[in-house]
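Next up: some structures, all given as structure tokens.
Read-outs: derived from the displayed coordinates by stated rules, not from any lab. Computed from a predicted model, the values in this text were never measured in an experiment. Cβ atoms are built from the backbone, for glycine too; each structure is taken alone.
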Structure P
Amino acid sequence: MPPASSPVDTSSPAIPSTGESVPFGRTTVALAFTALGLLTQLYGVIPLLGHIGTTLSVSPSSAASVQSVFGFAYSVGFILWGVVVDRLGARRVMLSGLALLIPVTFAAGLAPTLTWVLVARAAQGLLSAAFAPAAFSYLGSRVEPGRRGLAMTVLTSSFLAAAVIGQVFAQAVGVWQGWRWFFFTSAGFLAAAVIATALVLRRDPPVAPAPGNPFAPLGRLVTRRRLLAFLLATPAVLGPFVGLYTGIQLSGLIPQDALLALRASALPALIAAPFANRFLSRVPPARRLLAAFTVAAVAGAALAVLPGSVWTVGVCMFAVALTVSVAAPAMIEVVMPLALPHRGAGTALYTFTLFAGASVAPQLVGSLELGLSRTALVSAAVFAAAGAIVAVVSRTRPPAARRRVRPPAGGAVSR
């Protein structure tokens with residue numbers, strides 16, 4: 001038994017499987033491909049904000065709402081879709097959301113005013129939210145246990161890679177044909193993703209009807225203090241990262257041609273986690289989180305005080321991107337076991353808090369006009385606060401573990 005002062009290992013017990021295991025390779029690739037297309041819709045508009053504002057004759061802060069409204073709807077959608085995953089089946093939920101998303105994405109490119117763009121973006125966010133809770137639930141129950149962690153890491157890395165690939169793709173399309181064609185081409189990509197997903201994913205196993213309020217599991221989960229504490233730290237995984245990119249875009253300190261290279265330079269960091277999985281899996285997820293938040297806080301502080309050259313910004317953002325690629329899969333490894341047996345509801349809460357941070361950050365940066373230095377300083381403080389939460393919770397033994405610890409008759413604690 002570990003000493004009472006040692007950190008609690010928050011790595012989870014095995015999540016039970018549902019039905020026959022599915023092929024690891026093609027399942028993971030299909031879901032990663034789809035995740036990339038979906039999250040491109042969230043991040044891709046960041047380099048297009050200036051074009052959208054000019055075309056629709058609105059201010060930069062109003063244009064920033066095009067990104068934020070998607071993010072808010074996306075976050076809320078996780079709650080709505082997440083509670084039905086366990087009732088309807090992961091495959092059915094994924095395909096329903098994706099099929100409805102295609103015409104809505106195309107319509108966003110046709111919108112004549114900012115109001116209609118915002119309506120289309122809100123609908124995009126709500127429908128896109130069907131994917132993540134269902135995909136994590138599918139991998140968490142259908143992939144063989146020995147490869148489940150790697151599958152989760154690959155899927156999470158695809159979500160993260162979209163933060164760079166989406167911006168690079170959107171900037172290239174915007175220069176080529178304008179911001180509207182970003183949505184047109186995205187609709188075609190999503191159509192291909194629907195076909196790939198439908199062909200690869202196996203049918204859902206029979207689901208027993210679940211009586212009662214479908215939102216009741218959410219209420220039960222938020223009363224679990226350890227789970228709630230980690231969920232409070234979850235917005236720091238993506239929020240400061242997206243906020244920093246928004247601050248860089250709006251600051252005008254980096255020339256447009258250099259911005260493309262700056263965004264692309266962070267991609268290796270965002271997809272590094274799957275390649276380091278063999279090493280990272282040996283470290284408890286809570287310790288990975290603490291290390292990631294600590295490095296991110298240092299990088300954010302450095303970006304705040306060092307001169308804002310392309311090289312300085314590039315190195316600091318590479319460091320932040322690397323920590324995000326480590327923190328995101330580690331956080332879900334911590335959260336999911338604490339949510340059992342409500343796997344779908346737990347995933348909904350995780351994804352809601354994760355992307356709530358990514359939604360709030362750009363709106364705050366744009367509306368408050370923080371500038372790059374202050375944005376970096378605030379981001380460093382958020383990273384540090386999240387690290388403190390992880391450190392405190394990780395050193396607090398859960399109630400079940402405390403009940404199991406009983407000193408022997410002689411009064412000494414057995415080791």
Structure Q
Amino acid sequence: MNIPLIRPDLPTLEDVRAPFEEILANGKITNFGKYVKQFESETAAYLGGETVAVSSGTVGLLFALSSVGFAPGEKVILPSFTFTATAQAVLYAGGLPVFAEVGDDLTLSPQDLEHLLDQHPETAAVIGVHMYGLPARTAEIEGIVGAASRNRRRPISLFFDAAQAFGSSVDGRRVGTFGDAEVFSLSVSKVLVSVEGGLVSTKRPELAERIRLMRNYGIRANYDAHYSGLNGKMSEFHAIIGLHNLRRLDHILATRQERAHRYAHQIRRNTSLRVLVWPSGVVHTVKDFTVLVPGPNADRRNEIIQFLAERGIESRAYFFPPVHEQKYFCKYADRPLPKTEAFSRRVITLPFYTSMSDQEMDYVVEQLSEAERRFGMRISAKGGAGHLGSVLNCGNQSKPGRDEA
């Protein structure tokens with residue numbers, strides 16, 4: 001049996017034939033056509049804020065940072081346990097990344113955030129990440145950033161990288177309404193798919209308006225640029241696919257929740273792997289279904305991934321190495337992050353998709369159980385977090401100055 005990591009939720013050709021034929025016939029395939037506008041209108045209604053469609057989540061995050069008057073060399077606190085695009089956007093906006101620890105849920109640690117804000121009083125912005133679609137601890141983070149802003153008598157911008165979290169919510173409040181802005185990815189691996197694309201959501205109309213201009217080179221009218229910008233437009237093709245999937249999103253989410261709970265039950269019952277759980281009152285998109293190898297067996301993680309691959313099961317280590325240990329970003333690391341480093345060496349992201357069958361799930365679990373027997377893992381399943389040391393010797397890397405960001 002061959003089981004891919006993902007199977008995207010895509011429309012059939014018949015689902016999109018009519019609007020595709022329409023735009024191909026009239027030639028209106030980009031430059032803010034009716035389907036992009038409709039997509040923005042319907043996503044805004046779904047989330048409860050203003051939305052701006054862009055070409056990718058990374059571009060959206062870059063625009064969001066730039067929209068608040070972010071100055072070159074200013075510091076941005078973000079978790080190191082994230083996809084590299086989060087940190088890349090900070091650098092492209094001219095910022096200096098300050099890497100934070102995560103909690104047991106693999107989202108930004110409020111305690112470490114508070115510590116870093118004390119250590120770096122000049123911080124200009126904070127980025128939380130909704131990891132795998134699980135909302136970060138938004139209330140705590142908003143409270144900490146708000147208190148720091150009041151103490152400094154100046155605003156500290158708060159953004160959330162919501163790349164994986166369109167459809168997630170906390171106590172009935174949808175992700176997309178927290179902080180100054182949240183940024184979604186709509187790429188083929190996400191739950192809301194437009195094939196490629198991104199979406200910025202904000203309750204601040206002035207930020208939405210600025211980002212609308214920035215995605216078109218900063219031009220307000222007559223080729224007169226009022227802001228920095230670039231080509232960050234979404235095409236009509238992508239908007240059509242996004243609209244189709246948005247209108248069936250609640251069904252997709254309900255199915256994923258049911259599938260994820262079954263998967264988790266089977267894994268807990270048949271293996272010693274730790275399943276990441278989410279609290280009551282939280283809707284989790286489960287964009288990625290990630291488990292943790294027991295701490296004492298962290299050194300077996302790559303062998304398990306290889307074992308699964310040999311049996312037709314695709315898996316990944318999302319996210320390893322963490323950003324502060326990556327070759328390019330190592331120079332920005334000013335301290336070890338033991339929890340992040342330990343977790344990154346234990347994660348395995350397993351195949352998961354809306355259409356995943358019971359048979360496919362059971363086969364994955366069966367092979368995980370067999371891998372544990374092969375490597376003798378069940379015997380030593382209880383223990384600490386485990387740590388294998390840093391990937392790179394960051395101590396030998398030069399630290400960047402303000403002009404190196």
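Can you say which of P, Q returns 1.40 when Cα Rg over 2.2 N^0.38 Å, for residues 166-277 alone is computed? Don't skip to the answer; put the middle values down first.
Details: P: 1.56; Q: 1.40.
The read-out was computed on structure Q.
Ranked by mean count of other Cβ atoms within 10 Å over residues 118-125, which of P, Q sits at the highest value? Kindly include the intermediate steps, with their values, before the conclusion.
Working: P: 22.0; Q: 16.0.
Checked P, Q; max of mean count of other Cβ atoms within 10 Å over residues 118-125 sits with P.
Given that distance in nm of label points 7 Å out along Cα→Cβ at positions 22 and 46, derived from a single structure, equals 2.9, which label among P, Q identifies that structure?
Values: P: 2.9; Q: 1.8.
Only one of P, Q returns 2.9 for distance in nm of label points 7 Å out along Cα→Cβ at positions 22 and 46, namely P.
Which of P, Q yields 1.6 for distance in nm of label points 7 Å out along Cα→Cβ at positions 214 and 238, as computed?
On the way: P: 2.2; Q: 1.6.
Working through the options, I get structure Q.
Please compute relative contact order in percent (Cα under 8 Å, 6 or more apart) for structures P, Q and give me the label with the greatest value. Spell out each step's value before the answer.
Working: P: 28; Q: 21.
Going through P, Q one by one, relative contact order in percent (Cα under 8 Å, 6 or more apart) peaks for structure P.
Something else: Among P, Q, considering only mean count of other Cβ atoms within 10 Å over residues 54-61, which has the greatest calculated value? Mind dumping the intermediate values first?
Working: P: 14.1; Q: 25.6.
Once mean count of other Cβ atoms within 10 Å over residues 54-61 is worked out for each structure, Q has the highest.
Quick check for you: by mean count of other Cβ atoms within 10 Å over residues 38-45, which of P, Q is greatest? Before the final figure, lay out each step's value.
Numbers: P: 26.8; Q: 18.0.
When mean count of other Cβ atoms within 10 Å over residues 38-45 is computed for each of P, Q, structure P gives the biggest number.
Now a separate question. Taking helix-only ellipticity at 222 nm (-39500 (n - 2.57) for each DSSP H run of 4 or more, over all residues; to 500) from the coordinates of each of P, Q, which one would give -25500?
Details: P: -25500; Q: -11500.
Only structure P yields this read-out.
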